[in-house]
Structure I
Amino acid sequence: MTDKLIIFDTTLRDGEQSPGASMTKEEKVRIAKALEKLNVDVIEAGFPIASPGDFKAVQAVANVIKDSTVCGLARALDKDINRAAEALKSANSHRIHTFIATSQIHMQMKLKMSPDQVLEQAVRAVKLARQYTDNVEFSPEDAGRSDTDFLCRIIEAVIDAGANTINIPDTVGYNLPDRFGSLIAELLERIPNSDKAIFSVHCHNDLGLAVANSLAAAMNGARQIECTINGLGERAGNASLEEVVMAIKTRHDVFPCHTDLDTTQIINCSHLVSTITGFPVQPNKAIVGANAFAHEAGIHQDGVLKHRQTYEIMRAEDVGLHANRMVLGKHSGRNAFRERLKSLNIELESEEAVNTAFSRFKELADKKHEIFDDDLQAIVSDTLSTKHEQLKLVALKVCSETGEIPHAQITISVDGVENMSAADGSGPVDATFKAIENLIASKTKLLVYSVNNVTDGTDSQGEVGVRLEKNGSIVNGQGADTDIVIASAKAYLNAINKLLQSTERKHPQAAREV
């Protein structure tokens, strides 16, 4: 028998801190439900003190999740902890995760506090959190660069105060696997009451070592790993959940622990997070990339045909990768459509939403001979993203001809009133974006423009992502259509709508993250 390794997913909190990856309350709930179906042990739903929107999102996740523990992040401040407790109080199972920096550079330069003051505040925070729940996690931020003697002191104190999970973050992705693993082993050995808490790790990927550091920690006694779907996260991202879990499952002969995740749900979760955030998965990404189980070299193909394990160490089916063609077409009925959504763990909140999505499905079925599950994910995300938008695309006409200047004419509904605009550009997409700007004058800066095919084939839907910046606020917009220019207009308007709807947010790293 091996120990259980707790999987703590922070896609909704740390993953959301990727520039432009902000999610709406409804989107967070969709992802949380998918994580619950994946059987994730702990879902960190957000940072309730960051904004009213974050508070409501954590509260909404706490209301609907029944089988996973819902966690809220809080700095080691009374107001943060009280706010987190309020957001989480309706959860079946909840955890408060509080943190304070412990590295010399953070204590001196950021907190301007002495080690003794930091220790005192940490203990106070844990004791306050314990008044709300017996499930309290403490993180010494930037532990990877902290003095080991001080780490031992503060961790022993917070365990005595009631923390039952101790998370050791490699906040800036500075550590190396052998040293990080040794640190976990040393802490477990030196801290007298270490047996009274689960030790956890939260590794960032600045040097591309987040997964390696996390696995080294598991080999040395850590029994919780904090990670995100697709490795989403600030800067270079976090440890990738799918890579951590499948490494442990595939190399069960080596690891002294196991997870309880339903790995067949990994692909669905990956696609959902990618679609909602607009962060595409690179084709050669381990586990969930389009090429992860593809073989092109003749010698590889020959070997796999003779015996799969010659070149495949995992089964594609184990992560949920299988033929995803749906036997639906333009003659399919609403009930068959609804059942397929259900099998994909897609829940629409109202009959109106189902009807809208079904109508878009019918439109797509008229354009495409074959419809795939990924098409459905794109349809639903497109439907939900435009539900409450102030700006909606009504019509678009583009002229692009060899030797002529591309021209776009667009009609946009602004709070129900149709307005038309036109512009020339260096290409059809450029002309379309300029026509939109002529009408709404958003004064935003386009940081990223990307196009990805949803499925294979020239009739595939194109999924366009844009990233806009205005006054320091960064948002992503997504749009999907078989016409790339139309998808581009949808994505641009989606991003503008997010800027219009956004409330002023204190960044979750106001006191730095873990």
Structure II
Amino acid sequence: MTKAYAQPGDAAGTFLGHPKGLFVLFFAEMWERFSYYGMRALLIFYLTKHWLFSDGESGVIYGAYTALVYITPVLGGYLADKWLGQRKAVLYGAVLLTFGHFIMGFEGDGGQDPASLNIFWLALAFIIVGSGFLKANISVIVGQLYPRTDVRRDGAYTIFYMGINLGAFLGSLLCGYLGETYGWAYGFGAAGFGMLLGLIVFIWGKPLLLGRGEAPDPAKLAAPVMGIKLEWLLYLVGLVAVAVCWWMVQNQAIVGTLLGIAGAVLVAYVIFTAVVKLPREDRDRIFAAMFLILGSILFWALFEQAGSSLNLFTDRYVDRAGVPASVFQSLNAGYIVLLAPLFAALWTWLGRRNMEPSAPAKFGLAMLQLGLGFLVLKWGAEAVGMGVATPVLFIFLIYLLHTTGELCLSPVGLSAMNRLSPAHMASLIMGTWFFASATGNFAAGLIAAATGSEKASGEGAGKALVLDVYQTIGLWAIGFGVLVILVSPLIKKLMHLDTLRDADELAGQGELGESQAAGVHPEPKGA
């Protein structure tokens, strides 16, 4: 029977029934998300209004940027698993992010000035690589605070997800308002200060992590390679990645090609490893994880219209009563802060009664709600007339439905990736999860480009084009959601939840090597 196990981390005390280290990660991630989503709320407007890119160009740039943000966790996760450890990877990522967000505050003269644009591309590159080192690894540390069979895990990830969205809510609200009201530099500068606070919190809270996420082999990390400590060599790899991303974010077609090639290689590698090197049950769990990962691509391709085409739709076609359009980006995060405790309590209540939907079934429910959100916006806009500004109520409704869908998929997906992964593949599988988000984000940029108003002519034609695209993707989402729900019992069988055991149990039985056991519950180590 599934139960919670005591662990060394509990000896240091808990807060609200969870290890205190969870709340260090909560606040560090909260400030990181403040900076990221604060910048994201302004980005599509910065591209169209300041740099004067067309809607189509802006959508593709936005998609390429957000895709790279989700590709780089594969690199950051691999380096952390192999040498660096999750804690140092998160710390380095936070430093890069702080640089990137502050550089975004330099706006130049706008237009297509090459010198100013190069600084803008560099800022994006720092944010991309910084996110790569931070995103997957901070989520893995959350999982390391709990045994794999601990019933608190889903609740812990939902609490952690609340931190993400509290930061996103405040960042979208404050940075969006400052950027659109007083100037871009004020909005982006506020995002930079938020990231700096996240860095400070993470450094301060290191003792409460109790050695979780430390390097697998500290001696090897300190050893010289080509005359340089391996740790510093890995940091140099990060700076090389910044240069590569600076070039790639300017060449968006290359990003699409990279996604296709790297995605095929990554999926093939994970499946090969599962088939050749893992016992049957672990192999099946990887197959289940891959189904969830691939299914999430469509979700993010549609959900991420929020920062691009839906943001522009709100700016141009909605009766906002003078409120800056970017401020409405805070709705999704605000809803999550309000609803996440209810969802966490609901899953726990249902789980104790053996009535909780499986993770695959939750994914199907997420897709249904996502599709319905797009259809509600189309129906509402058409009901008042295409020549009339759409009531803001329907913006509140689409974000509400998309948020309840997200709560059925994203925190559940994070928990599932950590639970289904063997300890020595934890960051790789989490990185693959974020890689699927990258693919979805790039596809989101292409969808957003298809809604570009320059493709329509005549009064109301731009609005009609966007709504037609939303109707199409909404129907596809509902159809896919129904399919996922139908196959969810099969996927649940592949998860073998009844035989999950913790690394410390398996290590005691000789079924895991020392390094694998340490991957889940490493002993406290020094810096």
Structure III
Amino acid sequence: MLVLHSHIPYVKHQGRWPFGETWLFEAMAETYVPFLTTLLRLKKENVQTRLVLGFSPTLLEQLGSDYIRREFVEYLKEREKAAMEEERIFLAQSNQAMADLAAYYYRFYRNIRKEFLVELDGNIIEAVNALNDDGYLELVTTAVSHAYLPLLDQSSLEHQVYWGKKIFEKYFHQEPQGFWLPECGYFSGVEDILIKHGFTYFFVDSHAVEGGRPPAEFSFGAEEEADIVADFDHTGLSTYRAYRIQDKPITVFGRNAMVSHQVWSADYGYPGDAAYREFHKESPRSGLKYWRVTDRNSPLDQKILYDPARAASLVKHHATHFVNSLAATGREAVNLGYHEPLIIGCYDTELFGHWWWEGVAWLEEVLRGIHSTPELSFILPSRVSMPDEEAQVFESSWGMGGKHYVWDNQETGWMWDIICQASKEYQDIKRNYGADSSEISLRAQAQALRELILIESSDWLFMVSNNLTRDYAMKRFFEHYAKFLRITSVIREGSYSDNFIQWLEKVEFEDNILEDLNTRR
């Protein structure tokens, strides 16, 4: 069961570079378009693939925008032009190797533009719909702004799940059965909200089901490690089968630790191979990346030039290794007594192509390999009957340490105080002023909810914690909170001045997630 979760925070009308709309356009060019055209090609070749694919509502609201689709084409043209100009510069410098790489990028962006406009008819969502209709995909949703659910209050949990479902239905014209818990963040009771809204299954990390010690992705000092890495009691359960949450009509799937870590582990995952393209070093002139990993521990100024042909040959090797590992894992599980064991791999979709440049090509080879391996076959969650076996799942996440540390720590505690206070403020506004049905009041209340939903995004917390994009995250967090405070203050005062209305129009344009929002639900 291959599960891909797609998410980009809301960057529409939030500037271009380095973390505005360019962030989304990179994911579209490097991941979504090549991934979908790969699936369409495999479909034409009758290669049977059955994948679980999730989109966050913030991503859907952007991919469904005519503005974003137009700007994406312009972005691709800009990339083509930048690559062409650098090719000329390198040729003038008699640097043939760099010129060849620039030409390689020119061809890449030109082909992506053609595939987007011709193969996908300029509409990623409709291409996904078509693959879903043909049975190649099973679609799942998640919280509306990808909020970290274990730390939210009940009111915020309700609107995160409710609007996550509604936006899914808006774009895919069906009710979702599966729910992706953002960051695999589980707590006892979240399943009750999911059941209430009609969901029948969700996913957690391996230690949530099996217990034990989550694998550490980073090196900690002994004292820090003791504080961060949780140690869960062993349960005797296994991710080789699905379970029903105890006494409740909902299925939980646990991802397979070995299969997942083999791909994205910082220490031994495939993307860290010396021949693959280095993500973190780029041309200061164009932003194009001309170097390979070389050595994961070497400084950026010691990286060697990238060789696409060498990387392409390695992709086939790593894909074969992965498929063989899946088959061996399945045989081991059968020997342990699991008949037709489930092997569940869960990944961020953007890993393939965006973070790991060769990832989409690797994924294609893996899909072909599974199709041609008699021991292996794909299965979709909807084809798994409600299990008889029950499980009590541990409060957990797939983040560092296995619990909440990545999103709730010394760097982010103040953000949670604001999120909590904003939620209480919104509940108070709804309770005391919700009866005002004037057009401007309804607009203001709707925008207050939009700003609260955007404040609650897990992205800002993660970016502050990892400290690489801290300034941008804090800027966005404070901007949404400041907008929220002004709106709620005006609602309380009932003073809808012309100046406020003009400002509200600007904010509605900038933050128009949930365009069809109805505060009367």
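Derivation of every value follows stated rules applied to the coordinates shown; laboratory data play no part. Note that the structure is predicted; figures quoted are calculated from it, not measured. Cβ atoms are built from the backbone, for glycine too; each structure is taken alone.
Assuming 66, 65, 52 is Cα extents along the principal axes in Å as calculated from a single structure, say which of I, II, III it is. Spell out each step's value before the answer.
Working: I: 74, 59, 45; II: 72, 56, 42; III: 66, 65, 52.
It traces back to III.
Of the structures labelled I, II, III, one was used to calculate mean count of other Cβ atoms within 10 Å over residues 36-43, giving 18.5. Name it.
Considering all the candidates, the number was obtained from III.
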Top of I, II, III by relative contact order in percent (Cα under 8 Å, 6 or more apart), largest first: II
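From I, II, III, which structure was distance in nm of label points 7 Å out along Cα→Cβ at positions 84 and 500 = 3.6 calculated on? Each step should come with its number before you reach the end.
Values: I: 3.6; II: 2.8; III: 5.2.
Answer for the origin of the read-out: I.
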Entry that produces 2.3 once distance in nm of label points 7 Å out along Cα→Cβ at positions 228 and 284 is calculated, selected from I, II, III: I
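Could you tell me which structure in I, II, III was used to calculate Cα Rg over 2.2 N^0.38 Å, for residues 276-347 alone as 1.48?
I
The value -15500 for helix-only ellipticity at 222 nm (-39500 (n - 2.57) for each DSSP H run of 4 or more, over all residues; to 500) was derived from one model only; which of I, II, III is it?
On the way: I: -12000; II: -25000; III: -15500.
The read-out was computed on structure III.
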